[in-house]
Structure 1
């Protein structure tokens, strides 16, 4: 297993991080334990969750994922695991999270409330990485950072990160931390995949120049890159099969972003490329994500433990120049499939 440091921190994490957002809904506790055990036994030491999980988020289920992880963690040495969680983003953001009665904000009260609840559900004394799930468009970033800074100085959190942020947002937060002498965001967790390489446009430059690590999520583009949506019909249990039937306009818009003519055509070409090189399209997608020097750890997900095998094969794969050039050709031909 190769390990990388997150930013300029003492967090030495495996190249692959185990995502947990399905634990408690499509993945029951028994299967979640199998997934985490299999990842841990393979050498993965980095596990990512959030107070909002599992998905789809509901007020009744929020926090169950953390409880499952906390119970599993009792079977391991705490300091052998790098544990990350998140405070839900503000209700002023892209959707209203169904916790704290839909009144969430990235202010001192909500940050403190969220971290205390996560520590209790995970049954741990501290979190290795605590992340802002998405930015607050109302509360000033210096107020948010002051609250996060207090968590680090109190010992409840070791390091800080952000998620679903922009180049401006990350830069503004970084400069504010410098000016106010607050602990900075050492990582950013954004959507990044063969179908969504937008991070390379601007955020890559910020990360490289400011020593901030990307923790890419959805490297499989929600499962689209496996090719399972490229047939005559969509799988009944597929996430976007269900999302396309959902009457919520935000959910349907998300499905349309992942499933459209450009994503399907690009996926067809990636699947063909993978077959030509005798690897799984899943392995290709994960290997591409982890090969960037600004990436510390790529977050994968699984509903069943056997789904991990193709992702784990990427740990031993370094893509050659020829295959990287062919990937670039596809990205040049089909620009921004996800918009």
Structure 2
């Protein structure tokens, strides 16, 4: 069965009922079978209450999980790992409580993003060489996963720019690809080998931007991409692309050739989502003809606005209307992408 996935950011317990309605009345009739819920970190943790950064917790997770199960929808929690430990100069609860985990301790929280180019400093990362971070990361991942009764975890790992920083006493002078791969393998060791779950991660750092004609967000320009040949092949790669690219998305074929399962991810522009999925299906067909061991498994449509009742209402209304809006680049555009993706993959067999 093809993966027909939707991604949402959740933080507020107050959206629980509306989220369940969206699942039952919007996603289920479309045939969506995977719901990726991102907590960034945005969860009411019991293991480390001091790191709780959201009101959504176990009670809400169990309600949503039950509704999803009744609809045959698999819940996959997303916990941002390594990069995106906050937004721009602001640190998340983990780095605020434990500054010793910060890869860029010299970067002040009151920095001015308007005067700082993204490629100079984008977001905080945790230190890829300080393994004490996992004393906190693993319990938080396990708590969310167990609360939902999930058999799969999405670990993020996208847009990791702060890596092997010259001001980090542990990582200075290190190889970016090796540090990135090391983090992936540590997470894989816990999630897959120890807990017996599947693992998904964003694939942008594994794309060579220069080779495939990608920009510095959807592909890597610093050599981190070499980690592709250093990580386990049973990791599912969610390869996001949100802009048109006349050259196509050949990174998908590179992943398939190496034996990975790939789920391309679109966003809020129907035209681009259509092009990305059509290209991915071509690569999937070609991969089979060439005898590649990888699988083009389906698609995910992402939503990067935090879920509110208003947002969920808009998504639900548009999805129920089976809207196909070519011009919208907001919630209606996301809903249009979901509707198109679900229909296109209805009869697709990986």
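Just so it is clear, none of the values below were taken in a lab; they were calculated from the coordinates. Here the structure is a predicted model, which is why all the values come from computation and not from measurement. Cβ atoms are built from the backbone, for glycine too; each structure is taken alone.
For mean count of other Cβ atoms within 10 Å over residues 149-156, the highest value in the series 1, 2 is held by structure 2.
To test your reading of the models, identify which of 1, 2 gives 3.3 for distance in nm of label points 7 Å out along Cα→Cβ at positions 221 and 325 when calculated. Checking each candidate, the match is 2.
For which of the structures 1, 2 does the calculation of distance in nm of label points 7 Å out along Cα→Cβ at positions 53 and 261 return 3.7? Clearly, the read-out refers to 1. In this comparison of 1, 2, the computed figure 0.40 for FRET efficiency 1/(1 + (r/R0)^6) of positions 5 and 245 (r between Cβ atoms, R0 = 41 Å, to 0.05) is attributed to 1. Between structures 1, 2, the greatest calculated value of distance in nm of label points 7 Å out along Cα→Cβ at positions 253 and 269 is seen in 1. Kindly point out which one of 1, 2 the value -9500 was derived from, the read-out being helix-only ellipticity at 222 nm (-39500 (n - 2.57) for each DSSP H run of 4 or more, over all residues; to 500). Going through each structure in turn, the value belongs to 2.
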